[in-house]
Structure P
Amino acid sequence: MPSEKKTTISVIKADVGSLAGHHITHPKQLEVARQHLEQAREESLIVDFHVTHCGDDLELIMSHQRGENDMVIHELAWNTFIDVTEKVSRPLKLYAAGQDLLADAFSGNVKGLGPGSAELEFEERVSDPLVVFLADKTAPGAWNLPLYKIFADPFNTAGLIIDPSLHGGFIFEVLDTHEGLSVKLKCPEEIYDLLALIGDPNRYVISKISRNDGLPAAAASTSKLSMIAGRYVGKDDPVCIVRAQNGLPAVGEVLEPFAFPHLVPGWMRGSHHGPLMPVSYSDSQNKCTRFDGPPRVVALGFQIANASLVGPADLFDDPAFDKARDKANDLADYLRLHGPFVPHRLGPEEMEYTTLTGVLDKLKNRFQKIQ
């Protein structure tokens, strides 16, 4: 029955253990997670849910009417990840069991505890299509280029030019992950300022986007595990929610940026640049095997109806993205031939948050001053 309350979509993910290295989730992990969320639906904590995975990350997609950053929803996700870890990951000795659970206990919100989350609260439109992007083997800055192209680049999104409802532009909220600060930039007026920031995806990441009249349009996870833990504990594997159509970019415009497999940080040991490959869920291409990758993204399409999730549609299950996958493989070949050399290996600032620091510490006392 329709509700006057706003709908909230919460996508919360964690790597809680994987089959055969950093590869893929185990079916029993998905089963236990579904049991948790089914019980939560029966208790009316959530309206609907979809449990899935991207590579070795367990993804909880939940719809409810409790708003963003709700303690009950975040505790539900946290307890689900804990239960999956204790009932499945540890008994089966899955690799990196509980990897993203960096705290001993829940403290009101999963942010800062390890799991990544993206949430968007909105009033439902007459028809409300929504795309959930799930990525593996990369960092939150991987969304910077696609989100810019979707909401600010008329060469990608024709609606910015020909649709009066998009003509006013969008407001980007950008997070400085080093300082814990955020800024809102109005585009197209401040588009150069936006690019000055998000062109450095290691430090500046897009967290929220709204239409200039305030209509919520997109949300992305921004957690950086290395900064939470103070050491390398795996890559962040971000998630992103994008609403589409009816005064927002069309679904085809939302997907179009991923026809270009741009380079992102992550891949093997979180220490290498690689192409972000768009893959389908249905053909199991979201297994991460080549050099633990390459980085990939899955796109699931839903209709939102009275806070229920209708779908998903496997949006990259389309031969139109075959060339993007081929190009990603060509780029992977090219980059792999660089071996341990930059630009395949990340630059020095990013490598500070990997296991390389242990090697450098061992050598630092052997350096001698040049005479």
Structure Q
Amino acid sequence: MNYILFDSDVRTSLLPFTYTKPVADIRVGILTIREKWENRLKLTTSTITEDYLGDKYPMVEMAENVLINASFLPSDDLVEKIKQLSINEAIFKGDEVIAFFTLEAQEEVDFSVYTQIEYDEELIRIKNTWDIFSKNAKAIQQDFELLTADRKSQPIPDSVQTIHPENIFIEEGATVLFSSLNASDGPIYIGKDAEIMENCSVRGPFAMCEQSTLKMGAKIYGATTIGPFSKVGGEVNNSVIFGYSSKGHDGFLGNSVLGEWCNLGADTNNSNLKNNYAPVRLWSYKTGGFAKTGLQFCGLMMGDHSKCGINTMFNTGTVIGVSANLFGTGFPRNFVPSFSWGGAAGFTTYQLPKVFEVAAIVMERRNIEFDEKEQNILEHVFKETKQYRNY
């Protein structure tokens, strides 16, 4: 069977993260959504997404295809029901399609001709940017159970203080030195070749992915995920870092999501609670205004390739687009468009030649080529987001 993950209508609500990747490649919990599905299906998947992302994330269509809504996280029960689908059958949860079996991969489907199967069990769905951190605890727990089933952790070093060590899993090659790991409130997963330096304090649920680093004296509260090849220091609470990003120094990051190839300068801090304790509103690309999150705690959403200088301060509920570069004193506005250069004192446009130059250098440090596919994606996003830049 050929399985295709499609973006669905939540794609706009998940901007700026989905400017540079399909919904399926968002990380929540330990794994990306695609990795969760492929792990359970035991097969690779392809993608229906925006045309300009197609070269990097191509769709593979065969004679028989099952299309899966990538905003839903899989469970073993759901995967079994998807595997049992016949032609022109679809699984729904309420008004939302989860998956359907078709002979053609179509963007517009007439479900009135399908046999509709209602799915009643609880599922995690990522519909908004803030779902990524607010549903991260459950996602970590699911991925932990999936990845560690019938496996044995590497030994926990004697120098490490632990609470509930049975909820701690250390992959091969990982290093943990003179730190404390408290898995009372959720599991702690330390990925292959990851490193926790001396004197770190970690509370679960917590996930470190492959070759990520927790720097000396870091304080980490759950539910937090540090994606692969990322470096993190200071204080972090209930945040998700997709991968290849750095928050290497002191400063607070809370109830936030950082994309790939981001960097936070030393002593960068974000507010995650308004002074009047009111629910946080967050910029919505879908409505072109600020949307109600229903959350009292909500911090920073930063798209891929964006960076900020030392001592940057972010207001509660700030959205930063793709490849923005922020610096200077004061608080930047709550919505900073993609390819902005500046800060509270004002912005200019971060021009593409410089964007490409920096991206190539940054990615080369992780032995990844900034190739034509990556360049074309950023060039498209630059044009698409011009409407938000009035400078």
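We did not get these values from a lab; they are worked out from the coordinates using the rules stated. Worth saying up front: this structure is predicted, and the values here are computed from it rather than measured. Cβ atoms are built from the backbone, for glycine too; each structure is taken alone.
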Item to complete: Work out which structure the value -4500 belongs to, where helix-only ellipticity at 222 nm (-39500 (n - 2.57) for each DSSP H run of 4 or more, over all residues; to 500) was derived from one of P, Q.
Response: Q
Discussion item. Taking relative contact order in percent (Cα under 8 Å, 6 or more apart) as the criterion, which structure among P, Q has the greatest value?
Written reply: P
Worksheet item: Thinking only about FRET efficiency 1/(1 + (r/R0)^6) of positions 14 and 318 (r between Cβ atoms, R0 = 30 Å, to 0.05), which of P, Q has the largest value?
Response: Q
Item to complete: For mean count of other Cβ atoms within 10 Å over residues 174-181, the calculated result is 14.5, so let me know which of P, Q that is.
Response: P
Worksheet entry | At a computed 96 (volume of the Cα convex hull per residue in Å³, for residues 270-333 alone), which of P, Q | P
